[in-house]
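Have a look at these structures, which come just after this line.
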Structure P
């Protein structure tokens, strides 16, 4: 393992040299902020001490948001049935719940459909046809849809309009939907392009409240517990608006009103309450895996139902079931990881791209296995479940390879694909598997030919013994000073132990 120290930046803060002193930050913390592109006093304050009212952006910066609101107005007038089409991971589940709560609040008849992992990611013609026959005329996607050009066109042919809300990689051809809200679309108008699917859903919810329920728009703040879960679970950067929503989402999570979450915490022995403030690690390693276990082992609807449940007895039973599924998921993952590791060592020892397929792999854990193999071999990895005609699977990558861009080059060999720079999924006909591997391997080999892939630990800073202490990571200015200075006039009031909770998030 190579320890690699980042080069010290020669840059200085744009405002003035006393910026650290004025904010009572340790000099080493300032160096770290500079390394990460935080260069002005205002940027430091926004990064270290997020302010909800100042830092949350206007949802109508999305140029298609007014079109979406006009379509919802028509749906209300005509009393249409609205379908939310979500994804089966923690990001998609939390996104779907935010939209359901919001659309129901404005009086729309709404249902949620989350596909089975066996059926694959994104919109499907069969599901859309079934809901069309039940009288649904408007579909709103969340955490999916941007790669479903053909399915959106098919929906239109059977009398269904589609609003796409997504955050995934934008393909060359965007669906011709009623509105497409995705921060990664060039010239979409929105300055933050790293939102998770749940972040986009939250912006959509904010726009709905501003349009239909302006006097109740403060209620959206109580959805931030879901935003924090989905954002952290999807591993998007915790900077900018993501950071602000997550900070305050953790505050809401500490006092969540959701009975399902409360029961999950009890059953899983997850210590979260107003006196035990949650952090990103608890979501990443305790909450998100339990939510994802439902789709991996049975169906995502179980996790959705738990988060939406208001009856404590029912929620307890659901939480116990998900706890059991999570335990089973851990055991099955360990078994498949062991098998894949043997195959990789035997067949891909000198290869830059590892692809393992098997008809017996549980489809729900393919992404987990791919991630563990990528961590071990430091190479892009694909794990596929092989069917009779088609195979479906997950990819995980390394920082040097944007996996979705590489997959896109091979798109003519695929039935369906989608994802991000470091994680993606495909559906492929078995007859194309060998061609696909050869083409992907060639692309990856070329990109890595001048790269050193030796395992390394990137070190931000070297510290002396004098640098180590509470002042290194805790602002010397008390959080309550920032409370009095910046939050006293905030509308982000939740009563109870707000001041104490704010002190925790500012000093953590």
Structure Q
């Protein structure tokens, strides 16, 4: 940190804004360093100091960082003239950037924006404050402009047109051929190594359901399966040793590994040691890497890890990384099993939607949707969860969650991630499994599993979402047909037996 920047940070850290003002005035000729200081203050969520710098540079707003600081400061500290001027220059400067530079700028500021949005949402009058933040961010991130265009007329949803368009992609549906017909199922032995807690770093976190649900599903299929719950954190080396020991003791035919752990260097080393040992002691073992959030891992990590396994299980089939040669003939594209069949729709559809889920750092854009729904009068019921343990056995807790989705009758799922990538989540499939109508934020991956307009209703903007709400209210029979078609298709094509049977075919036949 330069002496200049260090001095500014010291003034700001003790809220000495008069001293900061005087120091900046005395160094007004250091324009580049002043801009860099504003950037560092923004990154540290020191908004008042960044705003003071931007005010002093008000007539020399020569980069988007200063413009953002002026617009945010004008919004927060009630100076509409500064807000308007900052937004004017911010949009011009952002739109003149190449897409890669624009994305790089946004991602560098994303941690600060996330905090700003969270604080706005939790204030009194939070929805209106959140929308004010969103309006500034539209100038920084063009993706939000169409998504949250509140002046756009609400279109009339044409489910037939949506279905016709969706059917053009039926050739992209993933192969779910199941176990080879006429071939007896082998009583295989399996081990599942999956993180024990949803948030491993938080001892109050609920238990992560994926491992126990996979074990129950594989046992129902006829395999003998055990779970190795992974502690993660400082225990990663022990975790992989325990997987090795369980596989050897059980003489496992298949092992499933929570592949998100490769984020940590210590996990990568321990994983390599484990796989080397397993290949030596159990040369016929099949190793399946289970990817739950592959969008958050870089290509080098993904590709490097793929060479060691027999299959890569993903429900993000169109991730660009999968085109790498390392994944050739290894990808298994399918939802995860759900420990049973929950039946079809029971309760009649009602003219509202429900969001059942959490809002955390990795999906913080949901605050925008919540506030946008509130200010537009969208009939959206919010059942926000906190991922804290509920005291129930894991599989029972999961079944309770599925029943909540079913009882909602119509459930909405959002897909955007911090890097502005839309991603399929487990809830996409769980809504259909429970028999509710799926209302899903658009993501290209989903046409590998379902047909929009036939199995679910798709939206990409608040105007689309309002059109869906009107469709459910005014054309309930058509909405009910989509719900039932989605549930029937999902239960037939993606039931546990079909999923596990298709995986078994890939691994052995």
**Study point:** Origin of the derived value 19, 17, 16 (semi-axes √(5λ) of the Cα gyration tensor in Å, for residues 58-177 alone; candidates P, Q)
**Key:** P
Review point. Given a computed value of 3.6 for distance in nm of label points 7 Å out along Cα→Cβ at positions 90 and 426, which structure among P, Q does it belong to?
Key: Q
Review point. The value -14000 for helix-only ellipticity at 222 nm (-39500 (n - 2.57) for each DSSP H run of 4 or more, over all residues; to 500) was derived from one model only; which of P, Q is it?
Key: P
Review point. Which of the displayed structures (P, Q) returns the greatest value of distance in nm of label points 7 Å out along Cα→Cβ at positions 122 and 418 on calculation?
Key: Q
**Study point:** If distance in nm of label points 7 Å out along Cα→Cβ at positions 330 and 450 is computed and equals 2.9, the structure in P, Q
**Key:** Q
**Study point:** Structure from which 0.75 was derived, FRET efficiency 1/(1 + (r/R0)^6) of positions 146 and 250 (r between Cβ atoms, R0 = 35 Å, to 0.05), options P, Q
**Key:** P
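I have 3.3 for distance in nm of label points 7 Å out along Cα→Cβ at positions 386 and 402, calculated from one of the structures P, Q. Which structure is it?
The read-out comes from structure P.
A short reminder: the numbers here are calculations on the coordinates, not readings from a lab. Please read all numbers here as calculations on a predicted model, not as lab measurements. Cβ atoms are built from the backbone, for glycine too; each structure is taken alone.
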